[in-house]
Structure P
Amino acid sequence: MLKNLLLLNFFLVCTFVLTDTYAQKESRLTGNSPYSALGIGDINSPGAIASDAMGGTGLTFGNGIYVNTLNPAMLVKTRFVAFNTGIRGQYRTISDGTNSQTDFGANLSHIMMAFPLKPKWTMSIGLRPHSSVEHEARYTAPIQGTTNTVQYIYKGQGGFSKASVGSGHMIGKSLYVGAEGYYYFGSVSRDTTSRLLLNDGEDYYLQYRDRINANGFGLKTGFTWNQKISKKWFLNVGGTYELQSKLKGSQLRSLTTLIEGQNGPTILKKPDTLSMGTGGLTLPSSYTLGISLESPLKWIFAAEYSKQDWAQYRNFQGRAESNLTGSEKISIGVEFLPKVTSTAYFDQVFYRIGFQQIKTPYLINSTQVMDRSFTLGLSTPLGFRNLSYIDWGFAIGTRGVTGNGLIKENYFKVSLGFSLVDTRWFIKPRVD
């Protein structure tokens, strides 16, 4: 246990240093993505690092080593206290067919802890990012009748996170049910800046800022049913349903005049408040269905389908957004453990591979943006017959196309996580 705690402390220190370093750049740590300008931004992967390596699958199975963040019904598979966390990073190339740029970002993926209360009842608590907004675009145009130019800067940053409490139960020998409650919180700022480029170097800026703060509650329910179909194989079927969530908050719109200084733009006069108001956001409901064929601690073959109708999304003004539509996701994954009873280290390693295809909710010029990726990864034990693992995940994919006003993103993602399990917590000592 001491070894696990030392590794965890080292991992968290690295995480905080990384987060602080990028936070100084006013980044949400996902890399510049124009598509995050729509809705509440890019929706982050809800699964653990092990799930990422299997194409995002994990709805209908669990081995108790990592905390299942996809289906609360599968929490009951966790028989001991388990702590799960990770970091996701991605290198991205953005192109419109003529121009291109590269970006890199990384962020904490999740912090989850599960603990059994009874043999057929396990609970969890957690914190993870839900969406990320990070984009910046610049456009320069001449001012007619002068030798000066004006630069328009469009920038967005922020996102929403969610704290969660989950509960999973086993009913009989084949049915698992669960529920997970969320508390959403966060803010998104979107700035439009006009920079007057003067020949004397004293550029002036006129910055319009729209900032929204919101919070609210959500609920997801789930089930899994498994059936033994042979001596070594089980068929698992499951699903989740997340209810529509309504967030409440405030909106502030302001206008600021700045001037170029020695250390960058400085405020020339106090910002003018254009408007202040209250309102809310409506997040659409979603569902996921999955099936898997499992030979416990040997093979898992999984396929899942999910859908969320973002046409039902309502922005802070209570209106739908024409650039959002229904999204669908298909995920396929395979997991293999060579030999659980072996004394060889690499026989205790979990190997994973997967594929994911997403019809994103982004609808640009009547074209729905597609996202396709191939994934692979592994979980390496911290020692022989140690239930604690280091999780590794990799993905290569593409999102969008060039032409018709769209942007194409080619990306490479890498994930690193810790799944720490201790078998001695909550065990009552006995004295003979």
Structure Q
Amino acid sequence: MEGLQRKLTLYGLTMIAVGSCIGAGIFITPYKIVQALPHNGYVLVIWAVGGLIALTGALTFAELGAMFPKAGGVYVFLKEGYGNMTGFLYGWVTLLVINTGSLAALAIILAEYLTFFFPISGEGKILLAMGVIAGLTLINIRGVSVSQWLSNVFTGLKLLAIAGIVVLGIVFYDPERVQLSFSLANNVPEHLPKALLLALIGVLWSFGGWHHASYMAGEAINPQRTVPRAMMLGALIVTVTYLLVNLGYMLLLPIEAIKESTRIAGDAAQAVLPNGGQLAALAIAVSVFGTIGIYTMSAPRIYFAMARDGIFFERLARVHPRFHTPATAMIIQAAWAILLLLFWGSFENLISYVTFMDIAFMALAGFVVVLYRIKQPGLERPYKVWGYPVVPIIFIGISAAFTVSTLIQQPVQALGGLLLLAIGIFVYIGVRKGGGVEELRN
């Protein structure tokens, strides 16, 4: 059976990590963060905290990525740490919830923003979203070099668009129109700890995705070095980018206006430019399109790796004879995302329980570093996480706390995800009893 080709460079992997993070979140969530924390200084603090969490996660996963430089990333870490069932369940929820749900939600967002330029009916939005997912999947099937080029171009464009907002803020800042207060001692928001935790929900959703570089380890050049570096560089670049763009928003709009703005990038640009809203809509469309392209490329490597390991359907391990990509896995993912579009049809319904399942498995994966340090202290580690055990504990602890908080505050969404997880357990056990793993693969 032919394998994947190693063509991804450090730059390409870093752009995948950055592009996976910077999608729609930074253009949608700022008003929610400001509603919880109506204070310029504390808003920047909570975004910096989100970046710190992402960086601790990247540092933690960097050790695992160097130890297990194989296609599949987080799936591989979970399988090595806890066994086949946990690895299977991560792939199961990634295929049925996490990645396909995110894909469908992003495609809906893209269709919504394109209405700035031409009218689209409700059914037309669904059809357009389906076409984008199918089209980008077909493009990514053509080879990892094509995917790398697509990722590089659109991630570069979205960074330029964000830089444009920052430049607008610096050039057009008017202290008479916008008063800024960064002092953390003045006008402190009420119930500050609770407000910080509430704001952190939107921040963490916006930072999700830097680990997608680990999925591509099977196609990376020198993965033991490039994958850890790409995740760390990605988390750092995204943190700096988010802090700067939030500062740009604050320079263009008063804090009270940001609190009410559900289209923050458009409103910020519109405040100083006649066609700013359309320019911002174009920037967001470019950003979301690029993220969809990365998601259609990266997660199928999980299903591919699972099938190669013999714990998922054998067909998903097939590599396209000409393009050397996991084409079957990519097509099945696209088909399921399209089914979710037809079934749910709105961003709110699609995204409601995705983050809960994603963060829960991320916490489990991070704990694998601790398990291996205890069980196999002498194992060769090309990279060791800086600040062990403090750095991994920060990441694991905050991720676990977020998961528990979601279970308490949004029980319907969380229980929906847990129900799907339980079904996955029965599927795995049933298949093994019915004829073992080979039954599943055939």
Structure R
Amino acid sequence: MGISTAPGMTAEEIVRLSREHTFFSWSVQGAVDPIAVDHAEGIYLYTPDGTRIIDFNSQLMSVNIGHGDRRVIDAITAQATKLQFVQPAFVTEPRARLGQKLAEIMPGDLDKVFFTLGGAEAIENAIKIARHATGRYKLLARYRAYHGATMGAMTLTGDPRRWANEPGLVGVVRYPDTHRWGEKEPRPAAESLQGLEDVIRYEGPHTIAAIFLETIVGTNGILIPPDGYIQGVRQLCDRYGILMVADEVMAGFGRTGKWFAIDNWDVTPDLMTMAKGLTSSYLPLGAVAMRRPLAEKFESMMYYGGLTYSSHPVSLAAALATISVYEEDGLIENARRLGPVMRSHHEDLYARHPSVGAYRNLGLFGIIDLVRRREPFTPMTSFNGTSDEMKAIGKFLRDNGLYTMIANNSIHTNPPLCITEAQLAEGFEIIDRALDIADQAVQA
């Protein structure tokens, strides 16, 4: 007799069977301790026994409109009832409408998209498009970057998750980050840009297809570039005839109070990847967008890339409905309005907790860095490490009904864009109490 999947399983049963028969990402399998979730609504997750958890990280900075929105669910249901799948050589109304809608909201003359099933696949296809269009093979990327876990995306990723997956793609070259580990403030834009230009010169611009960058680095620290940096990268790409690829998988779709993070600097990249907030993660979908002159190169040249599920009609319907929710509910404006409110919470915690060494946010894209001392700036953990204090903080947050990402010495603050001021305060009140643990580790 098979295992019943009918409603009514306890959290313990769900966890036990999931651990026994399913494999977890980025995990030592014997050490995983997952949270069983039964349903979700707005900014809240609910366990099978009814315990409520604040989702203060929008899962993976992706459930931007909040959980359980009936408008998106109904759009998915309607499309699944009408047409479930056709292969990518066919076209559908959701494909036509979503392509047109994205062309309207994307920056500059980005107006053509290739649909994928997620962010990593968008990066993979951006690599192919850049190489095919330029005839060059080198790709520049940074160390404090995460671009995905497939082969090309993993090689572009600079953080330590790359190490176990090497050797990777040939032709990836690193250029300097705007932020160095263990330093409170970013490097001056001119310094970082000079480092990038040096790499371009040393590698030979005629060999470089593209420069990849997360517009705002996500999982590696919500690293907001200094003013002038994004514009400077655009200028260097123009000067040397190199394509600029903006990874907006995490920062896009309202997270920073603009449709896309790069809109904060009025720059148009040559290629732009997206996923996550595109459907608010209700269904898998990614895309790589390209400027018209770049797209036109493939009018008479074969594109050697494809995916069985590219332009999947049900996912496209979910995206169309999600974009409508952003517009109807003013969620991008809400993120912009609550950006200063989040900053005030960060500032309050900094004033009262000596363990808070730094904080950053743009819109509802935020983070708090914890330290053992502020001067000299000493992170609560070593690079790529953890500490007893960070583990205790993570346990406290979980035990007190708040889920968010704890990475290295940082607490991420990335709630759904539908959050209210009162709900934002509710989440920060729990973090406030957790920081008492960190304060005990501060060294004089």
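Read-outs throughout are calculated quantities, based only on the coordinates presented, and are distinct from any laboratory measurement. A quick note: this is a predicted structure, and the numbers were derived from the prediction, not measured. Cβ atoms are built from the backbone, for glycine too; each structure is taken alone.
Tell me which of P, Q, R gives 18.3 when you compute Kirkwood radius over Cα pairs in Å, for residues 63-278 alone. Here the read-out was taken from R.
Could you figure out which one of P, Q, R the value 23.9, 96 for Rg and Dmax of the Cα atoms in Å was computed from? This figure was derived from P.
P, Q, R: which one has FRET efficiency 1/(1 + (r/R0)^6) of positions 327 and 367 (r between Cβ atoms, R0 = 25 Å, to 0.05), as calculated, at 0.35?
On the way: P: 0.95; Q: 0.15; R: 0.35.
It traces back to R.
For which of P, Q, R does mean count of other Cβ atoms within 10 Å over residues 303-310, calculated from the coordinates, equal 23.5? The correct label is Q.
Supply the structure label, taken from P, Q, R, corresponding to relative contact order in percent (Cα under 8 Å, 6 or more apart) with the calculated value 20. Could the numbers behind the result be given before it?
Working: P: 16; Q: 34; R: 20.
Here the read-out was taken from R.
helix-only ellipticity at 222 nm (-39500 (n - 2.57) for each DSSP H run of 4 or more, over all residues; to 500) was computed and gave -11500; which structure, P, Q, R, did it come from? The read-out was computed on structure R.
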